[in-house]
Each structure stands twice: as C-alpha cells, then as structure tokens.
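Values quoted throughout were computed directly from the atomic coordinates according to the rules given, and no laboratory measurement underlies them. Because the structure is predicted, anything quoted here is derived from the model rather than measured. Cβ atoms are built from the backbone, for glycine too; each structure is taken alone.
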Structure P
C-alpha cells in the first residue's frame, strides 16, 4: 500500500513512518512548512535539512509542502483575532483540519497515496460511517484535537500509534530508530515556540487598547490590567494588583469592548450551562434532538455528563449534570460516547441558570 505520512520530524511521526516501512508499505513523508521563519521551531534551512536526513535514514521519499502564507492567514491571524475578542483559541484544531488533513491530505491523494497516517494518539474504525475513537490506553487522547476533521476523509486516515502504549512506543523507537534525535516539536502552538505568547500578541494584535480595569462581579474596581489580551478564563496569575483586596482571585470573564477583566473566587468559575457554535459531527449524523454525552471542555478535562440540545440557529446548548470549572470561550467542547468521539463545537459563552 502507498501511504502518505504527516512527517513533522518528531518522535511520534518518525515512528509511524518507520513502522509502516517495516511492514512493507511504500511510504512518502510529507513535511509541512507552516510558521513564518521567525516564528518557526527551527530556521527554515535546518528544518528542511533535518527532514531530508530523516527520510534518508528511514529509506522513504520526503516532500516539502510550503503552507506558510496560508497558515499565517488561516491560523495565526485567527489566533490573534480570538485573543483580541476575549477568547482563548485552540490553533491545533484548525491546523489539523486545514493543513495536516487538508492541504497535506490533498497532496498525498494527488500523489496516489491510498491512505494518510500521522502520529496522533487516536483510532479510526473504517466503515459507513467511519468512527473516530480515543487511543488505547486513553491517557493521551489526541482525538480531541481531531473533532473538526472532514468526516468524508476519515476512511482514508489512520493512526498507527492509537493502540500502542507510550511504553511500547518508546521501545519501538529504540528498536527501529536507535540513536534517533527528533527534530524539536513544540507542545504548544508551533508559532509560539521561539517568541512566546506575550511577544506574539504584542506584535500581531490589530488593536491594543492598553491598560484597563480589573473589576469584581458587581463592577467594583479592584485593580488595573495591562491589556485584556493577556487574560483567559480561569487564570490566576497576573492579578496581583487586585488579589490582595479580596483573597485569591480568578478571571471569570474578559470583556475587550469595555477593556475590563472580571474576577471572582474559585467557586465563581463553576458553570452548568454553556452555548457552543459551529458543531462538526464525525461518528454520527447531525442530531435533530437532545442527547446525552460525556463532554470534554478542554484537552486535559476528564469529561462530564451533559445534555446537548441543538438550537434553531445551528449552535448547541450544553447543560452539565454537575457544574464544571471554567469553560472557556474559544476552546472546544467535544462529545464522547464511551471511547467514541461523536463530534464537537466551539464554546461561545456561559448561560445563566
């Protein structure tokens, strides 16, 4: 079988290529250039040379796909816009949909690849429809970041590491890639690896209103902030000008249009009902009525039982059985039934009641 591999040069994607090569497949490694040079994890020349050396070691073809211009517009600008709007974006979900399983997927298909593989810890069960599942074991559930994929492409995507434990993956790297030194792969947004969030936002926000007020839920001014873009729901750091007045405080809301950060106690972070927009359904048809599912509101969230109700405007209302801490606008609410990922949507705001 001819298989295209999303080859970042990190440990996981390199292991996938090595496993497929060992099993006799014809493998083509596709390396995406995404971050503009000054933001990338490595200088461009080092990045390309490193992938080419890796391809020679693995005995596979390697191809470079330059997506930097589109990435700057589709992901980086959206990231800055989201922070400016008081949200906390999740750029990896966008990157997976638009680039890794969009631009790269199409390049592999044009090259005649039968399937596309990556180093994500997830599983696809082919069928009509195909089903996206958590990995075995589920400790590293990267299916969460894949909820927004085009469901029509799932039957041609697979994740060889989805049924391999981290310990087994480490053993296989030592066996198949002895002495292997992976290219640096950022665990946060790749375009923040050299600059950091603060510097990136200072350079890329379209408008920066500057200093403003930190207030409590009643609107009483407690202190001053340097810019709403530096705050996210649930955050505790950066509130030193206000925290001494009412004990430990946490960000409850970010209101850019008023240049205000609303804070409160830890108990104030608990929310039972949220609204989400732009749902995407992978393993089930779009529901026409309420249903219950285990719902994760961030990657590290264990998930909690919730009633999901479709709205006439195309969005969703999500009501948890037990209030959850700090659902954050801009993050994803992703729905599971046992180990199957049903779909997900983008958190817009909290609802009263």
Structure Q
C-alpha cells in the first residue's frame, strides 16, 4: 500500500535510503568536463563544472545528514557486498572534482583541500569496507556478492593518484614525496584491479548471468583500467621533474600501455552485452543512478587516450578521443535527462511506506 507523504517526509525517506553510489554522478560529470576541456570545448567544460559543484554540494550534504541521522543504515550499507562498494564513489567523486577544477579553472587551492579530504575518505572507506566484509559471518555467494561496483575501489585509488600527480608542481617543497605516494597508489590500484577483475571474469564466464544482474556498473570493468591508464600517463608526463620517475619510465610506459589495451578490449564486449540485455532480452531501459557508472568510463576512456597519446608521442592515438568525447557527452546528456525525469515523476507519485534500493542493486541485509 502507499500513502501520501509530506515534502519533509519524502526528503527524510530519500536520505534514509540514499544510494551509496550516487557520487558516480560527480565522477561522470567531472571526467566528461575534463574531456571537453582537453579536446577544445571550454564552454561545455565550464558549464559541467558548475553543474558538478552543485551536485557535489547537494550529495555531500545529504550524505552528512544520513551519517548523522541514520548511522545504522550507513553501517549496514557499508558491510553489504552489493551496496558497500558504492561508497568508493565518494572518494573518486571528490578527487575527480579536484582534478576538474585544476584543469578547467586552472586553480589549485581548492583541489589541494579536496585531495587531502579524498585521502582521508579513501582510508576510511577502503579499510572500513574490506574489514567489514572479511569479518562478516553471513557472506553471500560469489554469484550474488560480486559486481562491477567493486572495481570502484580501483577508481578511487587511481583518482587519488591522478589528482596528487596533477597538484605536485604546485607544491615544490613536497613534490618528490607526493610523486612517490601517487606512484604507490598507482601500483596499488593496478594490483587491486588484477585481483578483483579475476573474480568478476570468473563470474562472467562460469556462473549464470541473469539479465537483471548485468547492471551498468559492469562498465567499470573498462573504466577502472581507463583511469589506471590516466594515472600512469600523468606520472609519465611528470617523469622529467623527478629522476626516480625517469628511471621508472620504461616500466611505467609498458604497464600503462598494457592497461590501455585492456580498457580498449572491454568496450566491444560490453556493447555486445548491452545489446543482449536491452535488445535481445528486452530488459527495460529506464533511468537508474547506476547508469552514471557507465557514463564515467566513456568519458575516462576519452581522457586517458588523449593523455596517453601525449605521454607516448603516438599522435595517431589522438584521433580516438576526438570522436569518443561525443559519445561520452551524449551518454551524459541522456542520463542527466533521465535523472531529471525520474526526480519529477517521483515528486508526482505517492511514496511507498518502505524504501527500496535502486533497480538491479542487491538490497542491504
């Protein structure tokens, strides 16, 4: 049954059931803005920056209220195999916004604060989530417990690396320690990807995949290696500022190209799986906040390929992002319109008495 609710009641219900991964909106908007700025569309980049600053402020406020008002629900989500990885979007969103401000506004003051905040959030979420799922007694099977959102742990780690390397020239007194830290984060993210993608690939190929479980976050299979490519390329471009990075350059070059190839390999397969889901199996194509987890990899692939072309001086690679950026922009616009329509419809419909998680997302236990 449903019953009418006041605006205050609807807001309280929305905060209580806030999807932990909603900061993927900030991630997607930020990286598409960076792609636009990198590829010669500064007006679009600036407009998306304004949207992103508003989105980050609103989502950050809602999350803080939720932590204070509903701490038990937050802890339940954090220890849940399905919803817990969504908290990594808070880390990634914070650092992607910082990188966006540096590249679009050419300002390093606020991004330095965001980087410190991102590191603190990374420590809290990384060790909080993995400790919680390790000690949990009633664990789900691999089939129901693992999904593409787990790879946002890699995105969060590499976003810290990218922002730190970008800010290093602005902090000359601590440049070398910062670059060493960002190099370590890059390598840690690479290790985590190899570990987690093995489980996901096993789940893909040897465990039945119902159409409702092939959710948009599986695009992070590609997005995680795309941002790893970006982190490596950013370190390569900074190599001349530190002799140790210069010595590491051959290793970084090969490793970064390896991850770019992996990201490129994923794209056709994910497109085919999307066709299977929505065209062949006719799964409804309707807005879900998890679709921001599909927009982000598209924008990230455009940016990482452009940055890799600069780092390797392989000019022919620069052709790809010139076209891919329009795919990312189209995906962002479609998802943003879907979000606005969803918010408008939820405003008109009577609210249910008990909150439900987003479609395709494993509900908290």
Structure R
C-alpha cells in the first residue's frame, strides 16, 4: 500500500542524505565535546559548525543558538527562564499557543506571576491592539506563536516584535511550525527569543534550538556541567545538531513553496465540493496547512479510516491532549461539533494531484458511509 503522508506539522520524513549524515557523525564524532583531547575537540568543532549553520538561516550569531531536545524544551526555557531572569511578574501569550508555552505560563501563574491571554479573530490572528495595551512596565515576556500548528495561521511577527521593542518587553516566538517554511530574520523582526525543532524540517527527533539574542536575560532551567554557556547543561548532541542543520539548509534551499501551495489549494477546492470547510485564508495561512471541518462527522473516526487506506493525517497537534486541542479550536471560533469534525492535512513536495484525488475519493466514501 502506498503511503500518502499528510501529517507534516507533527513530524516530517528524514531525507536519506540527512539520515546518512547523522549516522556518519555518530561514527566519526563520538567524543564528548567537553573533553580536552583531540577527539573531543573534533566533536566540539562539528557541534559549533552546526550551530553556525542554524544561526545563518535566521540572521543570528552562532553563539546566540543553544541546542535543546526540541521545541518543547526551547519554549519552556524561553518562558520560564526569561520570566525568572527579568524580575518582572507579567506574562503575555496568545490564546492559540502550543501547550509547551501555555503550560509553562500556567506553571508560572502558580508561582504568583500574572498571565494575560490575548484573543484571536476568526482567522486565528492576534488582536494586536489588545496586545499592545497589555504590555506595561511589569511585563516579563510576550510570547506569540509565529505559525499556529492547527490551522497554519501566520502572525505579523515583525509588527509584534516592533511593539515589544518600543515598550521594552522581551519578545519570544514559537517558530517550530514556521522555521524552514517561512523566511525569518530575527534582527528585522525584533525577536529576542525563538524556538525551533528538528523533526519539523526533515531532521531527527529529539533535537531543537532556542535563539537567545545577545544580552537577553534568561536563567537556565537545567543544571549540571554548564555546557553551552551554562544555558543548557548536558553532553551536547553532536549528530542531532548536525542532522538538524543539514535538514534545515536543504529545506531553505528547496524552493517548492509554490508547488506545495498549488497542491494544497487543489485539495481545498476539491474538499469544499464534498462539504468540507477550510479554516484558513489565502492571505494569512501558511502554504502547507489545510485545517478542514466536516460537519456531522467524527474527526477521529475519519483519521482512523484514512489511515487504513494509507493516508496519514491528524486531528491536530500530536503534542496536544483533547482538552488542549479544544482550547485552541474554541479560540478560533469553532464550536464543539465543528471541533469534533475537524481534521488537519499538512502537505509536502512529495504530494501530487493524483494523491489528492485518492484522498478525496476516500473522504467522500467515508462521508457517504456515515451520513
């Protein structure tokens, strides 16, 4: 059975050359980067090379990149680390943040921090006026996701970053869904902190990074040998970082945005003809995402049925519990019935029109079976 993989927001397929690169780095650079001997020094050099590559893609400096275990750790370090280092007691997030931002903020709320949640409109866009009005002298950090993992809504990060700069607030963006899909310039966008994950761009699982703008106060949340300037203790993941860097470079060099968008739009046109409703817009949705609602249909059952036909999609973020998913979809204006009937399809350059036609036929069959 051919596999049609449409869950690229949850994780992506690792290209053969990236997998080979990771294996080669595991074999060749097996030394501990903190060791003083030549094998350790070689591993350290390879690790720094990977950081420099990752930094170059967002116009950052190599020493502003801290390698982590992924987006969740990066988001936790950004929210908790920056809040505690700032000496201020107010945290501002949007209503559609990933659970690793939302739960980190709620953890700090239990410690006595004030957490303000900014609403979004029907297109999933943050109310920027409300955001600007909330930022005050007591604001420790503002965290607004760049691309929402459910619907693909794109926030105006550059404008938000400018507001935070003007008001003297630390600005963090969760770029896990945008890094590799959208061009990011941390200087132009006035970003203080940024999170990214390797498995979203064809890299290995279990590796990510946080960009920490030079001079931004952040306290570590892990303690030990003080690797990576003391910001992230623990033996450095050399093969993971190298694989992430190679995958990210390939992603940015791969100019397939128009092709992916054309296939995504072809799917949306077809799916709307069989009763699906696209929860997105041409102007404000990333080109790869299609979050669709089928009224009267159970989304979990549809996902399971499509899986049996070799079509891999999802209800939403693999990291979210049912409660978290409902929180985000409710913020986007979907009621409980609409949320229950929603399914996310995320496209890559490997999907073609023939694949889409096959997907549509199977969705149509499922709808007929359950109507």
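Quick check: -6000 is what I get for helix-only ellipticity at 222 nm (-39500 (n - 2.57) for each DSSP H run of 4 or more, over all residues; to 500), calculated from one of P, Q, R. Which structure matches? Don't skip to the end; give the middle numbers.
Details: P: -6000; Q: -24500; R: -12000.
Clearly, the read-out refers to P.
On Cα Rg over 2.2 N^0.38 Å, for residues 180-331 alone, which of the structures labelled P, Q, R is highest? Mind showing how you got there, number by number?
On the way: P: 1.25; Q: 1.13; R: 1.31.
The maximum falls on structure R.
Among candidates P, Q, R, the computation of log10 I(q)/I(0) by the Debye sum over Cα atoms at q = 0.13, 0.23 Å⁻¹, for residues 28-107 alone that gave -0.48, -0.98 used structure Q. For the set P, Q, R, ranking by distance in nm of label points 7 Å out along Cα→Cβ at positions 164 and 252 places P highest.
Suppose you compute Cα extents along the principal axes in Å for every structure in P, Q, R: which one lands on 65, 51, 32?
Numbers: P: 67, 46, 36; Q: 66, 44, 44; R: 65, 51, 32.
The read-out comes from structure R.
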